[in-house]
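> Once you scroll down, you'll see the structures, which are given as structure tokens.
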Structure P
Amino acid sequence: MNTTHPSQPKLDHLHRRVERIVAATPVCDVHTHLYDPAFKRLLLWGIDELLVYHYLVAEGFRNTDLPCDRFWELSKSAQADLIWDSLFVKHSPVSEACRGVLTTLNRLGLDVWKRDLDSVRRWFAKQTPEAYLERVLETARVVKIHMTNSPFDDLERPLWEKGFRRDERFVAALRLDPLLVEWPAAAAKLVQWGYKVNESVSRRTVDQVKRFLGDWTRRMNARYLMVSLPPDFAFPAKSVCAELLEQAILPFCREEGLPMALMLGVRRAVNPALRMAGDGVGVSDLQALRNLCSSFPENRFLATVLSLENQHELCVLARKFRNLHLFGCWWFTNVPYATEAITRMRLELLGLSFTAQHSDARVLDQLIYKWDHYRTILIQVLTEGYAGLIESGWEPSMQEMQRDAQWLLGGAFEHFCG
């Protein structure tokens, strides 16, 4: 059988076809830190928010002698001025976080080459939140956004309790970090709210935690539950985290048919002076995830890991457990070098049974660059994959490639979540 490699003209044609398909495929963004527009000021947008994003704050501190406490005393616009001067004027903005700002402005039609921050601010000042939201979603080709919602957040909880008219494009995900990693403080809050828990994981505590989960899942209409965990998370273990997970949260998820998302590997407050920008990364012990998938086959687990060193083991683990679904390249791995390698490895080990990316966007505008940059990577990886199929005598049709792109950009996630 003749299996000669596709000619360069045919490869160029294939690349253009994949490019058109991926560019046109709408995205279901499975994890962000954005908010329904009803939350108003909690839905961040605009040039100053882009510039004071914690990715850029951490990078900016590498190029200034200003003490951290002095920086936090500045107004947001003054902080943005400092970061702009440090990272865009005095140095070329070649990092992924800096380039992302420029991609966003460029896709919005602004002349970034002028290096004129004041004119950019004037343009944003003319935008209305409602119209700007529509413009960003259309530009990014995003049709559904999964939020990160915590009842322990004093800013967002009151609006959930009051109730509001939902934007159906914004879907809730119930975040449980305080419940699992800050239990004594979380227990005190639950008692204030009328849940009869104590600091030990007793039968009554378990029942009350499940009641709490039910109340808030229904209030939010949450699509899944989620938690970010440190690298040393262990399961099983004699810890409140492991015990609550086993006795309350996973039984609740099984009863309600909801997936549990585990985001593994974050080290909080490595440098507290940087505030949100001060978190770090560590290599996780994925034995805990293996034990969860093995011990609870009726539960569905969504997972992503922060450490590059964990990525191969995670892929192999997903091959062994069909109740495990991998999603996205999180935080420090959301740079082209890592994202391309991770996407290619997952495609080669898992086929199409994963969700290629999530934006992790904290500022609305970031949807534009995060999906623009990732689509470029996905186009390249898929083109190479399809070229390999053609070399082996199997040429995918246009409809099959459209199906694949839809699956990777949200379809697989929706199917896994049921």
Structure Q
Amino acid sequence: MIADRMVTYVQQSSLIRAMFEEGKRLASIHGAENVYDFSLGNPNVAAPAEVNETAIQILQEELSTMVHGYMNNSGYDDVRGKIAESLNKRFGTEFGPHNILMTVGAAGGLNVIFKTLLNPEDEVITFAPYFGEYRAYTANYDGKLVVVSPNTETFQPNLTEFAAKITPKTKAVIINSPNNPTGVVYSEETIMALSAILLEKQDEFGTDIYLISDEPYRELVYDGVEVPYLPNYYDNTIVGYSFSKSLSLPGERIGYLVLPDTLSDAQNIIAAANVANRILGFVNAPSLFQRVVSRCLDVDIAPNIAKYNANRELLYTNLLSYGYECIKPEGAFYLFVKSPIADDIAFCQMAKKYNLLIVPGTSFGCPGFVRIAYCVSHDTAKNALPAFKKVMEEVKAL
């Protein structure tokens, strides 16, 4: 008999992954070219050529024991040093290797920091819509996820409700910008206001509240939009990063945490995160790709962003012309579209009749919307347009 906790997890298993599996089933019936799968944020564009070339070069240059052997829990010192130097150059920070913890992707990093920080019944606040796995990650360590309701006009955080929901049990706040599922970038004005609220609440309750910035989409922005770097606004900030999206490496599970010296109890947090990395079973991030990403920090990803942008413009413009409602995403590779019928899950089932796979906003704590992941080939985006039009015509005929 499985654990009671796992019974609940299985019942609530990700609708996103379920839709992805459904896409594979439909492709086997109708042919992959006739199925328009916008369910999963799985980059369609290839990793930059430098990534593969670097991996081959490393394997040819170095002894296998140097590439594949054991290392510190936190990762290779030189890799962490290069990442710290890159961040310092880009954001004017003063990180050293000890501030970087290499992780098994962003998901691994978030679990490491939650295990490090959370006691039972501690609260983690997030803003809807949010990445659905935050709830499971928090529950893994007997924490409680507190959700701030969405501002469906702009999808900037609802800061009035946020301030009201902070309590003495609030241990952390997690934000994701550029945001999955909306593509919204939280503005500098928003970040400054959010930071001011946190400082006020820390003083009011005499507690430390950690701001966790989940940043797998940081580099994927359009039209010159800039993403504020949160450690420059709030001292108690922890950053989780992944190379999955920027370098198109989701299956390699390579990322890092930034644990600044400005954190309250920084020395103990850094030490505890290193231990958490090990006892959670990750032990350390994949060795080869630690070496690879450290040499690819300055690779030009503009060509990949241009491909995503072409899909963004194509889908956004045409969906609006068909009668859909959507804010234009500033980053990431998602459109968050208002469902033409109140029941977003029912609408996704309706779309499936046209071999169109999209994800209900309910999965992100925001019913009444659907997410379209446009990290697909341009042909898929273009060929899907008649299906989007037909399902809207069906809705209008109801």
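> Where does the value 2.1 come from, among P, Q, when distance in nm of label points 7 Å out along Cα→Cβ at positions 176 and 368 is the thing being computed? Please list the in-between numbers first.
Values: P: 3.8; Q: 2.1.
Clearly, the read-out refers to Q.
> If mean count of other Cβ atoms within 10 Å over residues 48-55 is computed to be 16.1, which of P, Q is the source?
Values: P: 21.9; Q: 16.1.
Structure Q accounts for this read-out.
> So Cα extents along the principal axes in Å, computed for just one structure, reads 68, 61, 41; which one of P, Q is that?
Details: P: 68, 61, 41; Q: 62, 57, 53.
Comparing all candidates, it corresponds to P.
> From P, Q, which structure was distance in nm of label points 7 Å out along Cα→Cβ at positions 208 and 280 = 1.8 calculated on? Display every interim value, and only then the final one.
Working: P: 3.7; Q: 1.8.
Answer for the origin of the read-out: Q.
> Next question. Say we calculate distance in nm of label points 7 Å out along Cα→Cβ at positions 288 and 360 for every structure; which of P, Q gives the highest result?
Details: P: 1.8; Q: 4.1.
Comparing P, Q, the top value of distance in nm of label points 7 Å out along Cα→Cβ at positions 288 and 360 belongs to Q.
> While we're looking at this one, here's another question. With mean count of other Cβ atoms within 10 Å over residues 72-79 as the yardstick, tell me which of P, Q scores highest. Provide the component values of the computation, followed by the final result.
Numbers: P: 12.9; Q: 19.2.
Going through P, Q one by one, mean count of other Cβ atoms within 10 Å over residues 72-79 peaks for structure Q.
Every read-out reported here was derived from the displayed coordinates using simple, explicitly stated rules and does not represent laboratory data. All figures in this text were calculated on a predicted structure; none of them were measured in a lab. Cβ atoms are built from the backbone, for glycine too; each structure is taken alone.
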